[in-house]
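S.K.: The next part holds the structures, each set out as structure tokens.
Values in this text are rule-based calculations from the coordinates and carry no lab data. Computed from a predicted structure; not experimentally measured. Cβ atoms are built from the backbone, for glycine too; each structure is taken alone.
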Structure 1
């Protein structure tokens with residue numbers, strides 16, 4: 001039985017590094033292989049059996065809302081509006097009153113991936129252990145990641161838990177792939193505002209409550225026009 005029943009797609013950012021591609025549309029509606037970036041995310045949730053999804057909106061957010069409601073009538077979308085983009089941590093915290101008080105998936109709208117033997121979200125739901133961790137990060141080996149920096153984000157300790165690299169010269173074999181399972185209680189003592197999830201990642205790492213799952217397939221970060229071209233070739 002699936003342990004996770006709700007998703008959250010981070011879709012409020014402007015995507016300035018996409019340059020001209022986001023002049024007339026928000027980044028989640030930029031197309032790769034004739035499909036909007038956010039559609040890949042939604043379809044992963046659908047394939048995992050999830051119908052409830054919160055989407056945070058800011059830059060040209062009404063375009064995203066209109067697209068999702070028209071394209072996926074089978075989904076139960078809830079939209080969280082931000083007057084100014086609150087980044088990843090602040091955006092999720094702002095939306096928590098709209099959500100069930102249960103663990104949920106978080107997906108960055110510019111993260112695309114390929115599944116191998118089993119869908120990533122289903123596998124992460126199976127290995128999720130609320131008693132052991134408060135967040136479970138998708139960790140992507142850098143040798144199967146495209147459109148990202150080469151130094152990675154995380155190493156693993158002797159117990160297999162993620163440790164974020166602290167020095168630029170350090171090579172880390174894994175990066176955070178923009179997909180995770182999150183226990184909402186991690187925001188209980190956070191000050192509201194604009195902030196990155198990395199702040200919470202670091203705290204949970206120190207508390208030994210941060211887990212990681214190593215993804216077996218390929219991963220693509222569509223952060224700029226060049227990365228969009230690279231990704232297009234793989235998904236066409």
Structure 2
């Protein structure tokens with residue numbers, strides 16, 4: 001039986017990574033896309049409860065791929081697809097390919113990961129896919145199909161997803177795939193805030209400013225990515241209860 005594959009992202013319907021993922025995924029089943037209508041990065045696992053959701057059919061320009069855009073978050077996209085839009089329950093949800101890595105503590109904010117976790121909450125395999133640099137697609141395009149083939153049918157506990165990150169190096173410099181990567185307790189950027197303006201009402205306007213950071217443990221996801229490896233890890237949701 002052919003797989004039903006749902007794809008979403010947090011970079012919006014025109015994102016190059018979304019389209020490349022959908023094109024590749026066609027070899028594995030029937031592909032449907034439900035994407036947020038605009039940029040939703042750092043929306044985490046947020047969902048819409050007190051406002052309506054607007055959904056419109058959308059031509060992604062990919063033969064054989066049908067889809068919609070949704071006014072909500074990436075997690076909303078998954079929920080709307082599973083509970084209303086799709087003719088059959090998806091076998092897997094692919095979220096990405098994100099513009100920028102999702103590793104370390106950044107996962108807490110990532111709407112790419114949030115959509116994959118929503119799939120897990122629905123009892124569906126969720127795979128989050130990201131690449132470190134938007135214009136360095138060589139490693140991703142070389143390995144994407146084999147990554148999907150390896151993990152697309154893998155079953156996980158309800159509170160876990162697969163998190164795959166592709167490095168930004170040239171394909172010939174990629175050192176391969178490292179699995180079972182740990183989520184680093186650090187982040188790719190140390191964030192501070194800078195004032196950009198004084199407001200007329202006496203307030204101030206701030207903008208986040210990130211300083212690059214590559215300090216992480218030897219088994220961590222960040223270390224794998226910065227040293228030219230594809231990082232694959234199983235990530236557990238923060239709502240998982242502690243066991244005595």
Structure 3
């Protein structure tokens with residue numbers, strides 16, 4: 001090879017940064033579109049993972065790269081394989097914890113994650129639309145109320161003890177449109193967000209102003225996240241989800 005160790009370090013760092021940008025686009029544009037990273041806390045985890053992977057690989061190259069070594073090709077192959085393996089492991093961890101459903105539940109939305117819905121749980125589903133998980137983005141659905149009193153009490157007891165609640169039980173999933181009337185009854189006016197976001201009054205004003213001219217004037221519903229709760233802007237007549245914003249909903 002014609003590279004010295006510093007040139008090899010620079011090229012390895014450049015390549016690692018390009019791969020990092022691609023993976024960041026996959027994570028933050030597809031699996032965790034904004035502002036879901038706020039709700040899930042994935043940003044700190046992914047940035048740490050990426051920083052370690054992007055920096056450590058080139059740094060190891062800087063240490064081991066020596067054009068005179070007969071084992072240089074083998075050494076660099078091992079370094080690259082370790083780096084790729086670490087990146088794939090991290091991406092897999094982020095992928096299996098990605099949000100897959102935004103579930104309307106009584107008076108709010110709940111984020112449900114891929115690792116909440118095991119194959120055993122999905123095996124209880126009777127509606128084929130919910131047997132497989134979305135791969136790209138988050139799907140808006142709803143959960144029906146449990147009619148059987150005993151069954152409802154069992155789920156409630158499980159939730160109180162920190163176990164599964166209704167949003168984590170896919171056998172109760174229904175299309176979002178089926179609960180349109182209930183959604184409409186729960187929509188709150190956007191102006192109410194000012195009460196919960198004193199430190200973001202300008203953002204609230206901009207949001208209210210942006211939708212003030214629409215005939216189907218939107219309101220909002222809370223979104224329960226893992227780390228922070230967000231606000232879902234919803235049209236009143238159609239109940240279409242317009243956007244999710246980084247504002248406190250309560």
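S.K.: Work out which structure the value -5500 belongs to, where helix-only ellipticity at 222 nm (-39500 (n - 2.57) for each DSSP H run of 4 or more, over all residues; to 500) was derived from one of 1, 2, 3. Provide the component values of the computation, followed by the final result.
M.R.: Values: 1: -7500; 2: -5500; 3: -14000.
Derived from 2, not from the others.
S.K.: Check the numbers for mean count of other Cβ atoms within 10 Å over residues 96-103 across 1, 2, 3 and tell me which is largest.
M.R.: Numbers: 1: 13.2; 2: 26.4; 3: 22.1.
Evaluating mean count of other Cβ atoms within 10 Å over residues 96-103 on every structure, the highest lands on 2.
S.K.: Something else now. Work out the source of 8, 32, 35, 18, 6, 1, 0 here, i.e. which of 1, 2, 3 gives that when P(r) over Cα pairs in 10 Å bins from 0, in percent is computed. Could the numbers behind the result be given before it?
M.R.: Values: 1: 8, 33, 40, 18, 1; 2: 8, 32, 35, 18, 6, 1, 0; 3: 7, 24, 26, 19, 12, 8, 3, 0.
Comparing all candidates, it corresponds to 2.
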